[in-house]
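Have a look at these structures, which come just after this line.
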Structure 1
Amino acid sequence: MEFLKKILGIVWIILALATAYFCIVQFGFPKLQTGHQEDLVFGLIIVFILTPIVSIGLGIFGYFALKGEYDESKM
């Protein structure tokens, strides 16, 4: 089970990188380039608020899982 937790830690880190990529490249920058005010506000919220929260949260969770903080021996 501990090995599975470490593997899933790597998966969470990869998921954090993929989330950052898709939030910025697929959702954020295209909305910033349209020129409409509602798209600009949505793009700014995606790029500067939601992307860091989601990506950093997933990355930290994956780092702790990879480090072994969630092992049964630590509890």
Structure 2
Amino acid sequence: MSNTNPLEQSVRDRLERYFTDLGDSEPRDMLAMVINCVERPVLQVALEKSHGNQSKAAEMLGITRSTLRKKLLAHNLQP
């Protein structure tokens, strides 16, 4: 039995698929790519679960409201 978190395992599985799809190509900026791909839906879900309340969403995410606003702007999620 594995102690791996299901979300972590899902990311690992998708990264394996990414490397398979790359073939002989070299990956570039992998960490930035993964963070960008994961951060946007996390922000969206936090806003949905907090019914658009940015203070509650920021608390849920463990970041300040100003950091949340910067991230929303960076991902074009600002209302």
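Read-outs: derived from the displayed coordinates by stated rules, not from any lab. What you see is a predicted model; the values in this text were computed from it and never measured. Cβ atoms are built from the backbone, for glycine too; each structure is taken alone.
Out of 1, 2, choose the structure whose coordinates give distance in nm of label points 7 Å out along Cα→Cβ at positions 13 and 37 equal to 1.4 when calculated.
Value 1.4 for distance in nm of label points 7 Å out along Cα→Cβ at positions 13 and 37 corresponds to 2 out of 1, 2.
Comparing relative contact order in percent (Cα under 8 Å, 6 or more apart) across 1, 2, which is largest?
1
Quick one: semi-axes √(5λ) of the Cα gyration tensor in Å came out at 34, 10, 5 when computed from one of 1, 2, so which one is it?
Structure of origin is 1.
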